[in-house]
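Pasting the structures in now, so scroll down.
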Structure I
Amino acid sequence: MADIKFSRSGDLVTLTLSNPGKLNAMSYDMWLAFAKHWKALNADDSVRCIVVTGDAPRGFCPGNDISEFDTYRSSAAKARDLSAVMNDGRTAMLACPHPIIAKINGPCVGGGLEIAAMCDMRIASDVSRFGAPLNRIGLTMAYEEMIPIWRLTDEATLFEMLVEGTVFDAAEAKTRGLVNRIAPESSLDEKVSACCQKILDGPPLVNRWHKQFFKKLRREPELTQSDHDVHYEAFETEDYKIGYRSFLAKTKPEFIGR
């Protein structure tokens with residue numbers, strides 16, 4: 001069953017993206033649970049550190065569950081409704097006052113990369129992969145999805161991922177600024193635990209203040225509603241229908257430009 005698993009050990013909380021058999025792709029219900037967990041964590045001052053990871057054995061998150069696209073993304077109107085649910089989760093996560101560590105244990109693609117980018121630090125196994133090949137299903141990445149990734153890397157890297165569909169291995173992702181540290185798959189748990197322990201040993205108020213300081217130093221681009229609306233036009237194209245249906249059928253899409 002697709003879900004966001006919650007566990008706690010003292011002051012450390014772990015949120016696990018769990019969708020067995022789909023590399024932990026985010027379902028509609030998972031996005032609802034995602035927002036609910038972050039809102040509760042944001043109000044809990046006893047938390048000192050949060051780890052976000054994907055369910056074992058291998059797979060952080062490849063983005064949204066494409067098998068649900070006929071239900072939730074078959075038109076611009078439906079995609080807009082889904083985005084409202086996703087944005088509720090994004091807003092809650094970005095408002096979190098506690099340090100967040102992404103423990104990346106496999107493919108970290110599309111919306112999964114965005115979730116990792118919204119964390120404060122990213123520690124990845126050496127078998128992880130990173131990208132945003134939405135062009136393969138004829139789909140755009142919305143501004144609010146691009147911004148967290150844009151902050152980590154350079155414009156050329158993000159353009160390469162979106163337009164060429166490039167997927168980087170862990171070593172290249174580190175070079176491009178997408179991750180902080182890489183660990184052998186066998187020692188990822190140890191590497192993340194060591195990072196969390198340093199945070200847990202530190203002053204929680206200072207850690208929260210520093211998160212506030214970073215937010216103030218950022219400058220969000222000023223976007224109009226019409227800017228955002230352009231993103232949803234892709235959901236009305238034939239190329240989008242061809243793209244995601246080819247993905248589900250595991251065939252190469254033949255885009256037609258309309």
Structure II
Amino acid sequence: MSTRSIAGTGSIAGAGSLSESATPLIQLRGVSKTYGQGQAAFLALKGVDLSIDRGDFVAIMGPSGSGKSTAMNILGCLDRPSAGEYLFQGIPVQLLERNQRALLRRYTMGFVFQGFNLLPRTSALENVELPLLYRGVAARQRHVAARAALERVGLTGWESHSPAELSGGQLQRVAIARAIVSQPLMLLADEPTGNLDTQRSHEVMELLAELNQDQGISVIMVTHEAEMAAHARRIVHFRDGQVARDEIKEPAPCC
């Protein structure tokens with residue numbers, strides 16, 4: 001598969017501009033992951049089957065060592081399965097070369113981490129612009145898109161502030177703005193409220209829910225907090241490297 005076809009799966013025009021398809025956004029088919037060799041080998045995932053549609057909001061939960069973080073790394077193209085298939089919109093990701101996986105991440109995925117991962121001596125605006133800089137987007141277009149993303153997360157007026165001048169909740173909002181500035185198909189959030197107090201945690205979760213509902217961005221979140229997972233429409237429980245339970249919440253009544 002060419003890098004051109006991978007890059008074509010996403011665009012700065014936004015996730016909503018892509019044609020809808022009956023094909024699931026992501027599929028794991030019999031995915032296993034082994035770390036180490038011989039007697040030191042550890043089977044982190046054991047034949048996982050998982051399908052997630054476009055527009056889903058999924059929380060992945062499980063105790064330490066359950067395989068949830070390994071699954072997230074595979075979904076984000078940061079790691080490869082030892083066995084089985086990972087299909088992203090029908091693309092067999094496990095067959096892609098390193099640079100092709102990097103392109104897939106760049107053009108279709110946004111990442112939010114517990115530790116924010118912002119550049120400390122760089123303004124909020126410049127931090128948000130980074131994904132577009134890596135894409136080669138012109139400076140003027142980067143500025144416009146980054147300001148719009150910061151406005152979307154409620155940080156208009158904070159563009160010139162450095163991370164040291166922002167609260168924990170604001171830092172995570174900047175991180176979310178950076179993740180959505182290129183309007184990805186999928187947002188991967190790894191313990192996004194782990195460093196926040198309860199009020200700020202709920203504010204971040206409400207923001208993720210709004211992005212999911214209003215912009216159609218698929219959200220896949222790893223969390224150990226049931227209170228935060230309750231914001232998702234679906235909760236997948238991992239245990240001992242397998243999917244132990246898959247809960248799909250009933251939609252709330254309209255009136």
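A few remarks follow.
- Taking relative contact order in percent (Cα under 8 Å, 6 or more apart) as the criterion, the largest value within structures I, II is that of II.
- Structure responsible for 18.8, with mean count of other Cβ atoms within 10 Å over residues 75-82 calculated and labels I, II on offer: II
- Which entry (I, II) yields the derived value -13000 for helix-only ellipticity at 222 nm (-39500 (n - 2.57) for each DSSP H run of 4 or more, over all residues; to 500): I
- FRET efficiency 1/(1 + (r/R0)^6) of positions 139 and 203 (r between Cβ atoms, R0 = 41 Å, to 0.05) from the coordinates reads 0.40; which among I, II: I
- Per FRET efficiency 1/(1 + (r/R0)^6) of positions 187 and 219 (r between Cβ atoms, R0 = 30 Å, to 0.05), the highest-valued of structures I, II: II
- Comparison of I, II - label where FRET efficiency 1/(1 + (r/R0)^6) of positions 51 and 147 (r between Cβ atoms, R0 = 41 Å, to 0.05) is highest: I
We did not get these values from a lab; they are worked out from the coordinates using the rules stated. Every value quoted in this text rests on a predicted model; they were computed, and no experiment measured them. Cβ atoms are built from the backbone, for glycine too; each structure is taken alone.
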